[in-house]
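For reference, the structures are reproduced in the following blocks.
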Structure P
Amino acid sequence: MEKVFIGDNIKSIRKNAGLSQKDFGAVLGFSARTVSDWECGNTEPDITTIKQLAKKFDVSYEEIFD
């Protein structure tokens, strides 16, 4: 089974929104360090955060996971 790496997709969503890691994290209630960890694949956001990200940035789950 192939591992799903969503860090690149989160980074793309953030950049498309024109936000720094700090500002993106602030929108979601996280630090820039946490956003960096997501983007680098060190950690992943939990499902509640993914739902919040999809809603606040008007993206589908497919855009996050594909």
Structure Q
Amino acid sequence: MASKALKLVVAALPLIFAIGFLAPVMAQGMIALGWSALAGLTPLQFGLIVAGIWGLVATVTGRWI
């Protein structure tokens, strides 16, 4: 039982990393550069969308690039 749960968490690590680390870094980078997000989104919302998609692709394909 615990091994199945651990396997699910490990399989989702790229998505967790993207949402927990990449999204805030993207948002802070946008703020530092003075860039505005599309469609009236906040920088964090935009970062969460972009990083979430990137993390989902990394989770499905098993690679970041």
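Every number in this text was worked out from the coordinates using simple rules, so none of it is lab data. Worth saying up front: this structure is predicted, and the values here are computed from it rather than measured. Cβ atoms are built from the backbone, for glycine too; each structure is taken alone.
When distance in nm of label points 7 Å out along Cα→Cβ at positions 6 and 46 is calculated, the result is 4.1; to which of the structures P, Q does this value belong? Please report the intermediate quantities before stating the final value.
Working: P: 1.3; Q: 4.1.
Source structure: Q.
Looking at structures P, Q, which one was mean count of other Cβ atoms within 10 Å over residues 30-37 calculated from, given that it came out as 11.5? Intermediate values should be presented prior to the final figure.
Numbers: P: 16.4; Q: 11.5.
Among P, Q, the structure yielding 11.5 for mean count of other Cβ atoms within 10 Å over residues 30-37 is Q.
Here helix-only ellipticity at 222 nm (-39500 (n - 2.57) for each DSSP H run of 4 or more, over all residues; to 500) was calculated and came to -21000; which of the structures P, Q was it taken from? Please report the intermediate quantities before stating the final value.
Working: P: -17500; Q: -21000.
It traces back to Q.
Out of P, Q, which structure matches 5.0 when mean projected area of the Cα convex hull in nm² is calculated?
Source structure: Q.
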